[in-house]
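Heads up, there are several structures right after this.
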Structure I
Amino acid sequence: MRLVQLAYASACVGRLQLDTIKSILRKAVEKNRKLGITGFLCFDHASFLQILEGEMRAVNRVCNRIVN
C-alpha cells in the first residue's frame, strides 16, 4: 500500500452558516473514514484548507470528486 498526502485550498462562495460548515465536516469525516483516509480541515470564513492522507487510490478518488 502506498500512502500519499494531498493539501489543497478552496475559496468559499458566499457566507456559510455554522450549521452548513458542521454538515460539511460530518460528511467529510464519514466518507473519509469509509475510505481509510485521515486528514485536517481548516476554515477561516473565506476559504478552506484541507489535508488528506491515505492510500493513493482512495485519496485520488476523493480528489477527483472534489475537483468535479
Structure II
Amino acid sequence: MQQGQGYLTTGDGVRLFFQQIGNGPKPVVIPNGFHMIDDFQCLSEDRTLIVYDLRNRGQSDHVSDPS
C-alpha cells in the first residue's frame, strides 16, 4: 500500500495539507477526515484515499481576512 503526504497550493496561494493512502484507480477524497482514516483504510485495497485539512484546520495554512 502506497502512502504519502504533502501540500497542495490553491489558486489563491493557500497551502492545504493532505495524506494519500493506497494507489488504486478509484479516488476517494475525504475532506477534514484525518480522525476517520483508520475507519476508511479498508477502502484503500483498490482505491486511492486522499484526506486533507481544510483552510484554518490542522496543518493547512491559517488565513485571516482583514475585511
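Computed from the coordinates by the stated procedures, all read-outs in this text should not be read as laboratory data. Values in this document were obtained by computation on a predicted structure and should not be read as measured data. Cβ atoms are built from the backbone, for glycine too; each structure is taken alone.
Structures I, II were shown, and P(r) over Cα pairs in 10 Å bins from 0, in percent at 22, 47, 23, 6, 1 was computed from II. For distance in nm of label points 7 Å out along Cα→Cβ at positions 15 and 47, the calculated result is 2.9, so let me know which of I, II that is. Computing distance in nm of label points 7 Å out along Cα→Cβ at positions 15 and 47 on every structure in I, II gives 2.9 only for II. Kindly point out which one of I, II the value 46 was derived from, the read-out being relative contact order in percent (Cα under 8 Å, 6 or more apart). Of the options listed, only I reproduces it.
Out of I, II, which structure matches -1000 when helix-only ellipticity at 222 nm (-39500 (n - 2.57) for each DSSP H run of 4 or more, over all residues; to 500) is calculated?
II
Comparing distance in nm of label points 7 Å out along Cα→Cβ at positions 31 and 55 across structures I, II, the highest figure is found for I.
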